[in-house]
Structure P
Amino acid sequence: MGLQTPFYQNHLDANAKVVDFGGWDMPLHYGSQMDEHHIVREDAGMFDVSHMTVVEVTGKQAKPYLQFLLANDVDKLQKSGKALYSGMLNEQGFVIDDLIVYFINETHYRVVVNASTRKKDLKWMNLQATNFEVAVDENNDFAMIAVQGPNAIEKANAAFSSQQQSDVEGLGVFFAADSDGFFIARTGYTGEDGYEIMVPADKASEFWNKLLAAGVKPCGLGARDTLRLEAGMNLYGNDMDETVSPLEANMAWTIAWQPEERDFIGKSALLAEKERGVANKLVGLVLEGRGVIRAHMKVLVDGIGEGETTSGTMSPTLKKSIGMARVPKATGDSVMLEIRGKQIPAKVVKPSFVRKGQALV
C-alpha cells in the first residue's frame, strides 16, 4: 500500500481504479478514461492532485533566493496571489523540475513542485538556501484538487462559501485568492479554464462531496495525461528532465534574460548553448497513418538525422494519434515514425493541439 491523499476514501466510494503513481495510491479512472476526458473538454471534472508538494519559502531574502534558484524572474510578481511558471535548473542548464511559484508578499512565496521530484527538489532547494537568509519548508496541511472545464468556474463557485465566492470574483488567470483557509488558484494542466485549489486536509472530503453535488465529475490520472498532451503541456520525466535544456524543451519563454545583471543557476550554460546554437527542438506530431504514438519511438528526419518521441497518445478530441518529439533543429514539416517495424508518416506542428475545446491542428 502506498501513500494516500485525504481524498482516498472518496476515490474508493466513487469506484476508482487505484494504481501506484510515484509511491501514491491514485485513481487512474472511475470507469471510463475516455468519458472523463470529454467531461473536462465539455463540462467540468475534478482531479486529486494532493500528491503535488507545497513548499513555503519565507524570510527577508526570499525574493533574491528565488531569483537565483529559478530561470524565470519572481520580480515579475508584484501583486499578492500572482503566479509564475518556471524551470528550476542545475548548473549545466538542465531541468531539475518545472514548477509554479505564487507571490504572497515580499518575504513569503508559495512553490508547488511535482510529486515524482519531491525529494530531489527539496534537497536542491535547501542546498541553495544555505547562502541566503531564507527558510524552505514543506507544507503538508493541504489537500489539492483541480477543477477543470468550460463550466468549472461556475460549478466550483457553487461549492464555495459566500466569502470565497466574493474573493474569487474577477480572479484573473494565473492569480490565486487566499480565502476561508482555502488557496484558490486560476491555473490548470488541461488546456481548459478552472481552478487548482488547496484545501485544508481536514476539510478535503467534505469539499469533494460539495463539488459532486454541484455536478463536478471525478476524473483520474489517465484523462489528466491525455488532456495535458492535447494542450501541449510538458510532463516532467518525459518531455524534459535533468538531461534536457529548457531551450530544447519548448521552455525558452520561461527564461528571463533581463535584467542582464541577474544571475541564476544554469544561466552561463544556457548562454553558451545559445552561442553555439541549439541542436534540437521539441515539436508536436500528428500521425498520418495507422498506429498510436508512444514515448521513445524513433523519429526519422529525411536528410537530417533522427529524433525521439517524448510523449504520445490517441487524442480523444481529435480522434487522431498525437505526440511530442525532440528532433534536430532543422526538421521541417514532416517526419517518419518507426512503429512496430514500419515507417509511418507524421505531420510536424506546434506542440499544442487543443485549447478550450477547440482543435488547433
Structure Q
Amino acid sequence: MPKKTVLHPIHLAHNAVMLDFAGWEMPLHYGSQIEEHHHVRQNAGIFDVSHMGIIDIQGRDAKAALQYLLTNNVEKLTEPGQALYTCLLNTAGGVLDDLMVYYIAPEVYRLVVNAATTEKDLAWITQNSANFSIEIVPKRHLAMMAVQGPEARQKVGRAFPVLNEPIQALRPFHFFQHGEYFIARTGYTGEDGLEVIVPNEEANPFWSLCEQEGVFPCGLGARDTLRLEAGFNLYGQDMDESVTPLESNLAWTVAFEPSNRLFIGRDACEKAKAEGFLPKLIGLILLQKGVCRRHQAVLVDGVKVGEVTSGSFSPTLKQAIALARVSEVSAEYSVDIRGKSHPAKVTPLPFVRGAKK
C-alpha cells in the first residue's frame, strides 16, 4: 500500500492523476503536465515534495561526521542559514544519493534526501557514524513544498506578509526560520523559488494560501521536465551506485581540498580521476521528430558509445532533449529509437536557463 503525504486530500480534491513514486502515492499532474510546466517557467507553481526525507544531524561531532560522510566540504558553511548541495558515496565511489545540507546551528545540520533512498541513507549514515558523538533525527512530522518560478517569492510574500521581507532578502542557497517555518531559496526546476518545510498540520493552509495568490498546483511530471531542461540529475536514472560523481557532471560537489580530509569514497574518486578519461554525461537535442527515452543507445557512426539516462519532450524548446552518458567524445551523435538512427546535437547544459531575479 503506497504511503500518502499530508497533502494527499488536496491532490484528490484537484482531480490529480496519481501514481506510485518510490512507495508514495503522488500527483503526476492535475490535468495538463505541459500547462503546469509553463506556469513554473513563466509564473509560479507549487509542488508537494513531502515524500522526501528530512533528517537532522545534531551533536558536538555533527560537522566532523558530515565531513566524513559527504563529498562536499561542509566547512564552506561558515554561518547558520547557508545551504550546500553534495553527494553521499559508498566506498567504491558510487553515488548513494545526492542531497542538500542546511547549516542550522554550530551543532545542528539538516539533510534533505531523496524519497527512494531515505531508509538506505539513514542506515548508511547510522552505520558509518558510530565513532562520532551525534544524534540522527528523522523529522517525519514535517511536510515539504516547493514553490518555484520567477514570481514564486513575490507570491509567497503576498500570501504571508509577515514573511515577505526576509523572503525578498533571501539569497540563493540560503534559508531562514520563522517559528516552525523553514524557508530556503533552493529548488529543482532551474527557476528561482523556495522550498518550504512546515509541520504537517500547517501544510494544507500553506498550500491553500499560495493557491489564492495564483500559485499553480504542479505534479511530478512537470517537475521532471523542468529539472531535465535545467540539466539536473535524477537519482536512479542519471546517477546511482554504479557511477561516481565524476561521471555525472557532479565533480564540482567533490571537494578534494583540503587534501587531508578523509571522506567515504575519496580514494575511489581520486583513482578514477587519475586514470584519465571517464564516461561523460552530456546534453543532446534530437534533430528529427521523436522522443528520447531512458536506455536508448547513443551511437557514433552506427556504433554504440553510450545510452540515454533521461529523455523527454521539452515544452519550452519544443524539441526532444536528453541526458546521455557516453564513453566517446564526438561532434556528432545519433540516438537509436525503435531501431532507427535519429541525429542529435550536443548542447551545453542547462538546456533552458531560468529567469532568476
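None of the figures in this text is laboratory data; all of them are computed from the coordinates on show. Every value quoted in this text rests on a predicted model; they were computed, and no experiment measured them. Cβ atoms are built from the backbone, for glycine too; each structure is taken alone.
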field: Label whose coordinates, when distance in nm of label points 7 Å out along Cα→Cβ at positions 261 and 333 is calculated, return 3.1 (choices P, Q)
entry: Q
- line: Matching 2.6 (distance in nm of label points 7 Å out along Cα→Cβ at positions 77 and 213, computed) against labels P, Q points to structure Q
